[in-house]
Structures are given as structure tokens and as C-alpha cells.
Structure P
Amino acid sequence: MTFHPPRALGLTIGACLTLWSTGITILFINFAVSENFSVTTIIFLSFALCMGLVTIFFAKWNYSLVTMEYSLDRNGVVIKWGETIQIIALDSIKSIIPASSAGLPKISGISWPGNYIGNGKLAKIGNIQCYLTEKQSDKVIYLVTEKNTYGISIENPRKFAQEVQLRKNLGQLIPLESHAQRTPNFWGSLSMDKYLQYLLPLSFLSGFLMWLFFAIQFQGLPNQINVHFPLYVQQEIINFKSKNSLFVLPQAASIIFLCNLAMAFFLYKTTKFVSYLFLLTIIIVNLSFIVAIMMSI
């Protein structure tokens, strides 16, 4: 038996938040492209990138709310929220307490009206893992087990409690332990990799610093310049007639960055070590191009 909590309000607000952050992202991009290239351009694009990431998170949380459901059988209760699956063994449930008698918790986590996911706390019960879609005391119940308490939103709490008791009386079919698990996927495995947690941010940071340094240097240049690269070579290797031609350096670094990033993701499943090498190459290349810009300008 599957129960779906009311989600209309949460999905509406989640969609609005996603569209809002998308609009802010587009606005910052528009500010960036409307300005002459400068440090301000890099700042606007950085804000656009941050808001783009916020948009992705809002979209992901909204998708998780779409998939939210509570399943009940003779073995246990399964709470699904996106990639997270919380399994509660039926024989571990000691009591079901309605929020009308215990109160509603304050929740810290991913929350907006109609979507309350995170850790809550009540003086009468203690810590609560909340998977709620509304805060009406007559539609919230707490499943109290030996180790944890779970808060869920149910349209008809009395019926749910009766169904749980009926299945407990029938007995469990297979031995089951309460635990949480995540649906395995590619992006989830990336977020758990401790090497990627350092290499990916450093890759993006080195790219940002490369463009920022170029913007700082670029602002003070005259429109017509004569550039020699490398500096220590007597014969002229590169001769730029316009300062806009200097964009070839950070653009080349960015192309290398994107290619290496794509290869790192492509090879991650099969050869993680080679994937790490591609990310390390991004950092080295960006730092090398910073030196190249210093020598050329």
C-alpha cells in the first residue's frame, strides 16, 4: 500500500524558487555580456555560476518532492524522497504518535512552505527525521522506533495507523533492519569521492583565478599593443596588433578545461585514476596560462 502526501503547495513554491534563481542567473549573465570586458565581467559571471548551482539544487529538491511517497507492507514502512530511501522495519515501530498531541517540530534542513525535509526536535519526543509536506497537526504523525523517530504527512492518520497495526498482527515475512540508503547513480558517487571533493573545486578555482588575473591585466592595456611571447626568446614568436587578440590565451585554457573536464567525467566509471589526472592537468594548465599571461602582457 502506497500513501502520497499532499504536495501541491510545495511543488508550486519549489517551481517558483527554481524559476526565480534561473531568472537571477540569466540577469547576471546579461549584465556580464553588456559590459566591456573587465573585472566586473568576471564577478558577474561568477555570481551567474553560483546562482546556476542554486537553480540546480532547487530543481533537484523539487524533483525529490515529486517522488515523495510512503509505502507500507508486512515487512516495514519505506519512505522515498528522491534518491533517499528510508526503510523502517515494522516490528521496530513501538508507537505512532499524532502531532495533535505531541506538537510540531522546528526543522533544520531543506525547507519551504509545503516541503519540510530535515532534522526536527520536540521536547516530548526528542530528535525527529522529518519527511513532511505540511505542518497541520491533524495530518502529521511520528513513527517512534527503538533508535529513531520519523515524521511523515498523512491525509488520514487513523487509517494509516490501523494499516500498520494490521500488518504487525499478521507478522513480518522477512527479517528486516531499519536503515537509510541512497539509490545508486553516477552523480551520487561523484559527491562521495574524497579526491574529487578537492580536485573539482581547485579546477574551477584555478580557472576563475586565470580569468580574473587576465581581466585585471587587460583593463590597463591600450587598444593597440605589441606582445612578445615567451619573454626570454629574442625572436618574436607572437605579435598581437590588438589587445582583444589576447583573449586567445584564456580562451585556449578554457577549451582545454572543458575538454579535460568532459574526459574526466567520461573515464570516471572505468578508470578513476586517469580521471584524477585529467583534473590535475586542468589545474596545472590554468596556472601555466596565468604565467603565460604575465609574460605576454
Structure Q
Amino acid sequence: MTLAAAELGVTHGAVSRQVRQLEASLGVKLFEGPKNRLVLTEAGRALLPHLTAALDRIETAVRSVADLEAGPLDVSCLGTFMMRWLIPRLHRFRAAHPEIDVRLSASDAPVDFARLAYEVAIRVDDHAAPSGARVAVLFTEHCGPVLSPGLASALGLMRVEQLAAAPRLQTKTRATAWPAWAQRAGLDARVLAGGAEYEHFYFMLEAATAGLGVAIAPWPLVIDDLEAGRLVAPFGFIASGLSYVVACRDRPSRKAARFVAWLEREAAATPRPPPFRAASRSPRPCAPAASPGRNA
């Protein structure tokens, strides 16, 4: 009831009343159990798929005739990617298209254009794209260990094997980041497992910037910090096997198409990450490659 109320923008009580009225109209109970652990009855389970399909068709029909050119452009994006890559570059889109108001929301849930209001979504491609959507790759993801210059100097990191003795950071959303990177780097994944855990990626990167440890981070999320010298990447980056993608409806509005085209240009102009190397050249900030272009 609480989740339904939040999605519909009404109170918990309003949803409860509507459910009671529906049950009275149908003459059957749709939910049973205590208030804090409600479950669907057999009648509720039978009704659910039919109502879901019908409401999805209504939503799709309304969107097909709605004037999507009016109002803001709703964009759903991974939270840390939004903060670390998209927002610092968004002023260029606004300068080129001052008539388009971009409204951002954070989510890492699978893209669902049929039921949710956004027109554009930016995700990592570990979810299947919805049918009927246009999907374009922005970046092939490359990950590597990053840390503050002060911590790098204090640890004297010169060879990748020294990371086993370094304080490591990880996030709940990618609990296997260290072992996965170690395996791709040809190291013993068991030696680099674990680390201080943070709820969100952004918190972990802030901890790395503050000198609390070494984090495995994707290149797009730390490129600005590396260029500014807040972080260093002494051993470069390795392809993770994932990609950052942008998705929109098969027939996007003009404002959505312009935003997607701008995203692709920005991604293509972003420098490539420095490649992985087992030995550090110096503890200085890791500069991006000289020639920009799309990551292949």
C-alpha cells in the first residue's frame, strides 16, 4: 500500500480505501494477512496479470497521441553517473538547446518505457533492453583502482601486487568489483577480496578522494577527479565487459532525439582511459590519453 501510494502520489489511506471499494464491488477479497505483511489472495493473483496488461496498453496508447514536445524532458540515469559525468557536462546541452528543460531522476532499475514517465534512460547494459526501444552504446566500461595522491604517496604504490596490503573500499551495488578486476588483471582474486563497504558508489568515491582507501572505479565516473588531481589511477584501467548505454522509445520526441544525439557526441569526445599496466610510472595524477574518441 505504501509503495502504491508513493507511485501514485496519494496517501496510504487513499489507496486502502480504493482497494476496499474494489473488493466490495467484486465481492471477493484481494489481499489477506496482517497490515504490514499483506499478500494477494487467489482472486488477487488471478486478476493481477490481466489488469497489468490492460493498464500498460492504456499507457502506451495515451503516450502515442500525447504532445511529448510540451513540458520538460524526463531522463532516468544511474545516480553516480549523473553526478560525476552527466551534470558537469549538461551546461553544454542547455547552451545549445535552451528551449529544452531536462529533468533528471536517479535509478538503476531495468528500463520500462511502458509504465514509467521518462523518455530517455542511461544504464549499464547488465539489464536486457525493453522491446521496441532504441539503444546506443555511450562507453565501453573500463575500471581500475583509484586513490588520493596523498595515500598513493604514503603507500609507495609502484607495483600492482602492493594493492593486497592497501586499505580497500567497495560498494554494495558492486560487491564483486575487486575480485572481478583482479581476475582481469591476472591477479589472485582471493587476495583482493573485501574492503570497507559503502551504501552507494558516490560515497565510496568520496571516501577514496578523502584518502580512506583504494576503490575500483569506472573511468567515466572519475575522469574529472583524475584531471583535477583529486584522485590518481597508478595502474590504468581494464575493460569490465559492460557498457554504458542510452535508451529511448522507438519513436522518440524531437527533444529526446536531440538529447540522445548530444549524449553520443559527448561520449565520443570523452578521452579514452589509460590502459592497464602492472607497474606505476609515478604517483602523479593519471592523465587521459591525448586523442579523444569513443571507447572501443
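Derivation of every value follows stated rules applied to the coordinates shown; laboratory data play no part. Here the structure is a predicted model, which is why all the values come from computation and not from measurement. Cβ atoms are built from the backbone, for glycine too; each structure is taken alone.
One of P, Q was used to compute volume of the Cα convex hull per residue in Å³, and the result was 169. Which label is that?
Q
When mean count of other Cβ atoms within 10 Å over residues 40-47 is compared over structures P, Q, which one is greatest?
Structure P comes out on top.
Between structures P, Q, where is relative contact order in percent (Cα under 8 Å, 6 or more apart) highest? Show your work: numbers first, answer last.
Values: P: 15; Q: 21.
Ranking P, Q on relative contact order in percent (Cα under 8 Å, 6 or more apart), first place is Q.
One of P, Q was used to compute helix-only ellipticity at 222 nm (-39500 (n - 2.57) for each DSSP H run of 4 or more, over all residues; to 500), and the answer was -11000. Which one was it?
Source structure for this number: Q.
With P(r) over Cα pairs in 10 Å bins from 0, in percent, for residues 24-159 alone derived from the coordinates and found to be 11, 34, 24, 13, 11, 6, 1, which of P, Q does the value describe?
The read-out comes from structure P.
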